[in-house]
Structure P
Amino acid sequence: MEAFELAGKVAVVTGGARGIGAATVKLLEQAGARVESLDVTTGCDVTDTGQFQAALAGTQKRHGGIDILVNNAGRAVRRPAAELTAKEWDQVLDLNLKATFFCSQAAHPYLRKRGGGAIVNLASIMGFSGGIFPNASYQASKGGVVNLTRALALEWAPDNIRVNAVAPTFVRTELTVPIFSNPEVLKTVMAHTPLGRFPEPEEIAAAIVYLCSPAAKCVTGITLPVDSGYLAR
């Protein structure tokens, strides 16, 4: 459908080498976009603002503009709050929240130059919930992403830049190996999953691509849960 086509658009996806990021790169390309994946495995640490700015300049030079930014890169440290170190806290917040802001800030002039565009951030159901397991730094970072999304959406609406987020539940990726590999832990998570199934990375990617597409041209400032009913409880 034309409403979901992204032909002629240029997209940048952080953390696009694996998991949800890789699925998003693939689906954006299928929708017609030209996509660049910026990832530590491709030599771009998005927590280094200078590296990211240089990467965007390279994208601009190669493709003549940037229309879409997907802030997907993230990490977690699952540890009881009383045991969490300052270094671990900073590592999570620096990637999940700080980099999301500064990557968006760096992309802003490129999107504005194109007459507008779309930014989609990766939040989490843990941005709305205290969670099931100890994970305070991750929950704090994703709560920050939810409200950062609202703030940037309001501030950049006059530039025709839409800013939204997607909030997945547990998805089978490298980040969730400790959960999916433990039958007892998995049983606990399933008890909070009304639909009885978890979304695949491709299903999270579908929500991201929707928010990037013309079909969502009047959607901004929202965080869309893809959570198999987790937040309905």
Structure Q
Amino acid sequence: MVQRARANAMEISPDLWKAAEDLRYLLNRGYPRDASLQLAGNRYNLNHDHRHLLRRGVFPDSVAGQRRNKKVSLEEIRGKGLAIDGYNCLITLESALKAKAVLLADDAFIRDISGVSGGYKAAPETEQALGLIIDLLLAGGLAEALFLLDAPISGSGELAVRIRRLMKERGLSGDALAVKVPERMMVEYKGIVATSDTALIDQSEQVFDLAGHLIREKLRTPYIDMTRRP
């Protein structure tokens, strides 16, 4: 279902669900993703935002199933190490805190649709988001947390220092680093990865939807459910 409890949540066209069904049909039969997105979007005259929702939220059943099978629960991270895709988790969580639209995709991961990425800047919500993350990891009995940030993004070094300070103050073992290619470190990490990034999920063995867990279980903020079947 579409949960809309806030005034600035994205308005959803009824044709979006029809387009999503058509897109799944095409993807499940092996048609190219970009061409299928264009075909479904054009057929229902979808705007740019709705096409972006399809791109972020609709996948072939086989791909969605493989990703669901990699997803682990909070209980399953107890006593283990977790490599955290820092900006991915922060941007998704901050979007929810700012009452921006986030979506539950076919693969059961929650994603933001803000398109911030490389233009990320720390905001008043950043401190709250970090507090929520650290609270959750402490409650989950994590052995260690490794926050990884994209060094090319402005302010990454300062944010890593800020996270390390919070971890030390709260007694959370681990580290926070700003590195050139964090994706490489996460793929090679001998533990669980926290992200909703599709490329990282596909390359990882076990994945925890950290931001999604907080959005659904702690914040209970509205989200767009792309798994809805008309």
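Laboratory data are not the source of any read-out in this text; all were calculated from the coordinates shown. Note that this is a predicted model, so its numbers are computed, not measured. Cβ atoms are built from the backbone, for glycine too; each structure is taken alone.
Observations on the structure shown:
- Origin of the derived value 2.5 (distance in nm of label points 7 Å out along Cα→Cβ at positions 37 and 197; candidates P, Q): P
- Given 22 for relative contact order in percent (Cα under 8 Å, 6 or more apart), calculated: source structure among P, Q: P
- With distance in nm of label points 7 Å out along Cα→Cβ at positions 21 and 93 derived as 3.8, matching label from P, Q: Q
- Entry that produces 17.2 once mean count of other Cβ atoms within 10 Å over residues 29-36 is calculated, selected from P, Q: P
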